[in-house]
Structure P
Amino acid sequence: MEKVFKVLIFTDLDGSLLHRDTFKFDEIKDYLKLLISKGIFIIPCTSKTEREILEFNHELGLNLPFICENGAAISGLELLNIDLPKELILSREKDDLLNIFKNKVPINLQNKCKWVFEMDKKKQSLVFGLEDKKLKMALNRKYTIPFIFEGTKNDRNELSRIIKKDNLYLQEGGRVINLTDRVSKAKALRIFVRFFKKNNKNVKTIAVGDNYNDLDMLKTTDFPCLVFNDKFTLDEIPIDNLITTNKPSPEGWADVIKMALVKIDKN
């Protein structure tokens with residue numbers, strides 16, 4: 001008897017599914033809806049805030065479960081099964097993280113960290129490439145603290161070493177570095193799949209990313225997919241079975257998903 005797999009697509013948003021500069025996805029909106037109509041689950045897994053992802057859901061016209069703030073929280077599990085929790089919080093709150101940071105990090109390194117929440121609106125807008133309502137949603141963070149680092153690579157490594165002693169981490173995105181708890185997209189993905197498998201034994205996972213902070217997530221999945229990003233090259237150990245495209249988002253997202261689904265069909 002042929003084995004039927006449930007397919008879960010975990011996807012970064014900015015630069016992977018959404019256009020890097022305009023944050024639009026009109027070109028693939030119908031394709032997303034087609035996938036979902038076929039019983040495929042799409043789970044945004046992103047550094048974006050809860051409010052930003054709810055806005056994405058609104059623009060798509062569908063209610064998707066999601067992982068926000070680089071794996072800090074999982075929302076919408078009850079959409080898979082009414083008995084599952086609506087939210088799983090995997091992180092300490094941002095004020096707790098910032099207090100530890102300020103107490104443990106030497107002042108010379110602290111001075112190289114330019115917190116986005118302390119910038120004026122104009123600088124915040126330049127950093128995130130957003131304005132007005134969208135900027136406000138991006139700043140509405142519960143668990144992560146974005147900043148610009150103005151030190152050397154050695155300074156950054158020293159900062160990372162110091163804060164790891166208190167289970168704080170630096171996660172690099174396309175625009176900022178985020179101070180986070182001991183969380184990651186990969187960890188949240190594994191927890192999500194564990195809950196999903198309680199009612200669905202045969203599962204295949206696809207993950208789509210375009211940058212450094214997606215790599216752990218890609219390595220955790222059955223079918224890792226990398227959307228073209230001219231500012232990022234995979235210069236470390238290659239990821240097994242990596243699916244790539246020479247197209248940027250959002251068209252590149254559709255490209256890699258189609259290739260991944262062909263591989264799943266062959267299996």
Structure Q
Amino acid sequence: MLSIITCIHNQLPMNRLFMEALMKHTAQRFELIVVDNAGNDDSADFFEAAGAIVIRNAANMAYPVAQNQGLAVATGDYVAFLNNDVVVSRHWDSQLIELMQAKGLDIISPTSIDRAESRKSGRMLRRRWNRIKALTKILGIAHWSLRLRMQLMYGDWNRFCTQRKLNFEDLLVEGFSGHSLLFSKKGVELLGRWDERILEADFDLYFRTWERAQRIGDVKPIYVAAGVFVHHYSRLTMGQRPPAWQATEPIISLEEKWGKAYVQDKIARMSEYRELLG
């Protein structure tokens with residue numbers, strides 16, 4: 001079974017679209033775990049009515065804290081951490097799992113406008129999306145307007161994703177889409193909980209996989225699957241100015257934890273878009 005963990009603060013129209021895509025496009029049997037961070041709309045009730053496990057927080061807990069809350073109750077053989085502002089594509093989960101098994105990976109991401117298979121491709125996708133967002137800003141954030149933006153961006157969503165699968169097959173490029181990460185059970189056991197001191201938790205995770213790969217060698221760095229695409233609406237919740245993050249530990253920067261030179265080296269490595277060979 002697959003456990004899917006998502007953290008929310010309001011955004012009911014986006015949550016409806018997120019859930020619709022999960023129900024339509026997820027191949028595996030799954031449990032959905034929703035961490036509601038002090039929302040005041042009907043989103044938590046909506047997810048509960050759809051059968052999700054909902055954890056209700058009285059405050060807007062920091063991202064890694066909320067992820068750990070979801071992880072604590074997850075029971076799946078695979079665990080996906082998805083932002084609620086993504087739309088998954090057909091059989092996204094089974095395609096990623098098949099690649100993980102074939103390539104010996106324990107953490108993987110799909111591609112998106114944030115992290116595509118190359119710098120050029122990502123730049124083109126982001127430019128197109130930014131133009132569409134600017135042109136449709138007046139429409140606000142409603143279920144129908146969110147769907148319209150996707151149609152303007154991709155035309156036929158299923159056809160767009162199918163064509164990418166045909167074009168890229170099993171191509172893997174080092175890096176991650178922070179809004180969409182899939183772990184095997186082994187990956188969860190090896191890497192453990194998210195570091196609740198680090199707000200840039202996705203980068204911290206990437207650095208942790210690299211450090212463990214070099215020191216022990218029982219896990220590989222994170223790769224994105226070029227043939228599996230998800231759409232990311234990007235910063236919808238932050239645009240609504242949610243309450244300030246509530247932390248469980250003093251917050252530190254990536255540089256304080258890893259050192260400035262290490263952070264710069266690994267970010268530079270990501271910019272090289274190295275393919276997984278063999």
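A few notes on this one:
- Distance in nm of label points 7 Å out along Cα→Cβ at positions 120 and 176 derived as 2.8 - corresponding label from P, Q: Q
- Looking across P, Q, the calculation of mean count of other Cβ atoms within 10 Å over residues 112-119 that yields 15.5 traces back to P.
- Structure with the greatest value (metric mean count of other Cβ atoms within 10 Å over residues 8-15, set P, Q): P
- For helix-only ellipticity at 222 nm (-39500 (n - 2.57) for each DSSP H run of 4 or more, over all residues; to 500) computed as -10500, the structure of P, Q it came from: P
- Read-out semi-axes √(5λ) of the Cα gyration tensor in Å, computed value 26, 24, 19, structure in P, Q: Q
- Source structure of the calculated read-out (distance in nm of label points 7 Å out along Cα→Cβ at positions 96 and 224, 3.1) within P, Q: P.
- Structure (P, Q) behind the derived value 0.95 of FRET efficiency 1/(1 + (r/R0)^6) of positions 16 and 72 (r between Cβ atoms, R0 = 30 Å, to 0.05): P
Every number here is computed from the coordinates shown, using simple stated rules; none is lab data. The structure displayed is predicted, hence computed values, not measured ones. Cβ atoms are built from the backbone, for glycine too; each structure is taken alone.
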